[in-house]
Structure I
Amino acid sequence: MKNTVLTFSVFALMVLGCKDATQVETVNSESNESVFTVAEIEDGTNSNLVVDLADTGIKIQPTMYGIFYEDINFAADGGLYAELIKNRSFEFPLPKMGWEEPHSVRYSLNEGSGFSKITNYVDPQGGNRRYSHTVVHNDETYELFNNGFRGIGVKKDAQYNLSLLLANADGIEQLNVALVDTLGTVLASTEIFPDAKDWKTYEAVFVSNKTEAKARLKITFKGNGTIDMDMISLFPKDTWKGRKNGLRKDLVELLDGLNPGFLRFPGGCIVEGRTLAQRYQWQNTVGPIIERELLINRWNDEFAHKPAPDYFQSFGLGFFEYFLLSEDLGALPVPILGCGMACQFNTGELVPLENLDPYVQEALDLIEFANGDVNTPWGKVRKDMGHPEPFNLKYLGIGNEQWGPEYFQRYEIFAEIIGEKYPEIILVSTPGPFSDGDMFEFGWEQMKKLNVKLADEHYYKSPQWFLDNADRYDSYDRNGPKVFAGEYAAHTPGVEDGPLENNWMAALSEAAFMTGLERNADVVLMTSYAPLMAHAGGWQWAPDLIWFDNLQSYGTTNYQVQKLFANNSGTDLLSITQDGKPLIGEQALYASAVKDTNLNELILKVVNTSNVSRNIKVKIQGGKVQTEGVAVSMAMEDLYAINSFEEPTKVSPQESEIKLDGELLEAEISGQSITIYKIKM
């Protein structure tokens, strides 16, 4: 049966402000439309392919597929960092944000139930400058609640570690701390007896009697009087690797499933800050948790239609934790630092060149923190945090999505000073936030002049753009800077903003594009989808690789594609052709081939973007293969199919066995599918 041309015509996405400081670009700006077109192909059309096992001399780098992490969409506090209490130390600019006192009377000395008065430390400890001086007039009615991050998620029979800093109890004999559901029913409770004048940490363990996504923490008191409270904290006991007060286990397990070669952190636009005063300063995110300085999150009010006034960074997840997570995942750490330029989509504030030294010193100190001997000042900080061994930092990014002469003037200073002291460190630069145009071309010219080793390119485009650009790197200069595709995602215009953007159309187009990344592994050394994750109840940006709420998480269709490629990346690039040419959209097929010398395995990736099945014959030459293998495939008739909390694996890989006739593989590939063939050599 003949299949006619199938076109999905959609309105271009209107972008308010910027998404991760990269505005989404439409493919066809004149018509303001973008299309995902399926070619006119006969059902069952045959394609004859040739795979050559001969050595191409091109290695697939272990860093080919990695993770880009940014604290956007409540990805850190309220997400990966498993703390369940919001504003636990009353450090938010509005210090009672996240807390409620239903029966409080703030302006009466002796009447009403009581109130919490935020007090400044006489001698503040680092970032911890405030505590609550709580006055209880009527212990039968005064209550203090914390709402968590869009609620507190607890699971039946699970254990939760509670801790509080208390001091100066005067008349307060006991604190009753409980978890309650939306109706006020107690899920778990404990009693705390303050017995010291000076600050002391009190701990208890909660066990919830039911599962609840929107629980609250409730504190009541026995006795009328006053007490000082700080660092009121609640963590699940079951964290990643069982670390006390650590990372949320299910989210890290999803990251681990991606088999990442690197972890880029901490962003993204939060690196730059909307102003220089609000930039990310890594040195404020290490050391004792209580001494880390709170910072407004850059995504707090970036989008007028997505306000998040309660979005701050406590830095419980700081640079030490990022390095440790990289180590856990077997991924190289790739930190990105500011270069003395605030986000150019916001203020674009510049530090004068003559005042750049402190910014460069931050970079030098970071290298010492990561790699330095324990007898160095920053190496000692790492040791004191429990990691005397170096983290073996190899890559360091200078600036995020900066552009123009001012950026390269600053980058050159960083490169000269760091290169002199740490010549082994590979610096990452950027041609700017867009994938083409004058700004992009200027950036590449400058990077070549400065002999940049790794260029960080970003693109958020329509699915059709990804299909049309599967050959993007075929023409890149093999002797110029190598490419780090540090942020990319297919945005399906016209789709409702949110999880629906993570549909099969987007993931399929990304897979086609990724075959082109692999085919150009001599130029493209690192790639990562962006953004990484989003809280379903508090996100600013979509699509995202992972969605989660207070209880659950799932990998999107895009996640499944990234996981499939990353776990089958291979070690050496091979040639796969049709009529002597690479398969780049010919009759809607895209393909790449690699071998894995560690597994002695041939791996073929074939993407069919047409909506009809295809027959392929793959002749394998230049070596011997076994006559049996495995096919791992994903296919969906509905291009708008998504994974969800209700159906987290609706779009996910299916495995089957395949047989070869000698060195010939014959197979039928479903329409709108990705198939990976693995054959032992």
Structure II
Amino acid sequence: MISTQTRASSLASSITDLNQQAALLCSAGQFAEALSMVKPILGPRAGLTEDARADALNIAGACSYGLGRLLDAENHWRQCLRAKPGYAEVYSSLGMLLKSLGRLSAAKAVYRQLVALRPGQADAHNNLGTVLYGMGYKDEAEASYRQAVAIHPDYAEAHYNRAIVLHELRRLHEAEVAYRQALTGLPQHAEAHNNLGNVLMELGRVGEADTAYRQALTIKPQYPEALNNLGGVLKAAYRLPEAELACRLALAIRPDYAEAHLNLGAVLADLKRLPEAEAAYREAIAHRPDYAEAHYNLGLALSNLERLPEAETAYREAIRCRPDIVHAHNNLGCVLRLLDRLPEALEAFAQAPALRPDLAETHYNLGTALAQLKRLPEAEAAYLRALALRPDYGDARFGLAVLVLGMGRFEEGWRLYECRYDQPGFVHHKTRAMLSCPQWQGDTLSGKSLLVWQEDGLGDMVQFSRYFALLKAQGAAHIAFACAPALHRLMASVDGVDAVLDHDTALARVAASTYDCWTSLLSAPLHLRTTVDTIPRAVRLAAEPSLVEKWRPMLETMPPGRKVGLVWKGNAKHHNDANRSIPTLATLAPLWSVPGLSFVSLQKGQGEDEAQNPPDGQPLFDLGSAVNDFADSAAIIEQLDLVICVDTSTAHLAASLGKPCWVMLPEKDIDWRWMHERSDSPWYPHTLRLFRRAVGEGWSVTVERVRQACVERFSAGNASGLLT
């Protein structure tokens, strides 16, 4: 008889053979046949060892996985591990299955068991890292990958995986090293070259990034991500036509590639092809509706196209998609400010510091909006915060300068106002670079030759011409004034001016070392320490008698009565012209109802056509279009009873001639020289009266107040015509 032991040994041998045959069939992809072989021995059975049963369950799991029966595979592998808890290969297989099913928490538990069982197995640490990364545990994932490469230093895949995590953790230098280690083992890995390029771009090493992207494209020419990234490198290097081509090639491969549409739009915007940029951004949004960056860039393009309501919508969409885009809040505020929706602009600006308190631009923009709302202390605080964050922030310094000047704090205002020479976008900066002689800094002028250089408006020159006599009193031997031709005849007789020149002639004399130093009239108040209480008396300009006689016959053709000069528009190039100019002559119609007044147009430039063809019922004697320069204007104003104008150079000319002048000021962005709330001006205390538009008040309301003032001034009871 055969003993029980012999029979058991024979059974075990046959089961081992069966498992081996089934394993071979499974390896060959014959999953159904292999599964049918091991099925009879999957359950507990007399004489069957746990190891043999575990092997059969492992094979059954692998066959079920191969047949797509994933639940069966999981059950077989879990039974296997219950039968043989130390079966390391099965932990690896089960972890892979669970990871593929997206059951990452369960996969993590399995891989942790495997790592505990096989701490020296690099694959186990790498796979655990992949699961942890998928769960968002980036620091733990990086540690697992690091352990994998510590065990197996040449493990290229683990280096690559670790590099991805390090990049996302913003450990850029370590990410670069990890990608380069991965490429040592995987030199033909296009994605690794591309990702290395991304890290190098963020490190500011544009040339090396270019090389990395091109290497990726050498390996994989039809690689849209690398083409798009190369487009970004070329854009950064301002090789814009090449950048455009790279983006378009990416889109030829993948037309729905939203990032490439966005990148193309940015390139086109740099090329100043804004309508095409807009189209590219809209295409990006069409493929990815919640693409916050595309909405933001669309807002930029629409803002530059001056389509502000659409820009507002785009910025709001960007914020809806990603509320943390700080620049979207800031730019939305800028658009709302331009749309005169200042309270809403303040709300938008207030969101940005909450996201990024150190963004100086937001504090500056907040200050500008607060200043427009006449919340002056708050505006000042905002400008100071901007400057605390960025001491060289020229716009904030200039904004603070005009704010405190308007508040009457001249001592600090004049000092801050000098920052205009440090602003590359200001004409003043160009003056300093152009004039080779020293800029006067308030030192002695005794015996020196001084060039006064006009770089500001015509009205500024008339207003500050009062300083010529004071500069002369400082001991200057010779003062030359380089100014626009329109001022030459008028300024030739101003006390303190020895010569009046055009800019080209003066520049040639500077080159010949004719002058010891130069200055601007608007710097004189700083060096001469002007305060509100010590503003010098306005220069008393005098009209040239021969010019008065030239214009007299024309003025005498007007009806008897008082003659009032009108200017309703300023220079169209002025930054605030949209606010300070009255849109149409017809707005002044109520003035024509005042008895005994005749009106003379002094309008030059924009508005002249209206003066030549005034609306019916608005008789207007047009002399402005015949005027050649300020000397002509002075000769006409000398023979008028009153000048009514907007904030333009005529106001300074009339007031400096001693002629009563009424100035209608805009609702917002009032020039600092008119200060706040006052109806008079310390610059022209006896000749000038201010009519300020209230918040929300239209020009028609302001004009009506001027009309009433005309009635009071020229009524029969005020025959003397005293200024009121």
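So the values come out like this:
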quantity	calculated
Comparison of I, II - label where relative contact order in percent (Cα under 8 Å, 6 or more apart) is highest	I
Winner on distance in nm of label points 7 Å out along Cα→Cβ at positions 324 and 508 once structures I, II are ranked, highest first	II
At a computed 166 (volume of the Cα convex hull per residue in Å³), which of I, II	I
Origin of the value -18000, where helix-only ellipticity at 222 nm (-39500 (n - 2.57) for each DSSP H run of 4 or more, over all residues; to 500) was derived from one of I, II	II
Structure from which 2.9 was derived, distance in nm of label points 7 Å out along Cα→Cβ at positions 412 and 452, options I, II	II
If FRET efficiency 1/(1 + (r/R0)^6) of positions 284 and 340 (r between Cβ atoms, R0 = 25 Å, to 0.05) is computed and equals 0.90, the structure in I, II	I
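Bear in mind that the values in this text are calculations on the coordinates, not laboratory data. Keep in mind the model is a prediction, meaning the values are calculated, not measured. Cβ atoms are built from the backbone, for glycine too; each structure is taken alone.
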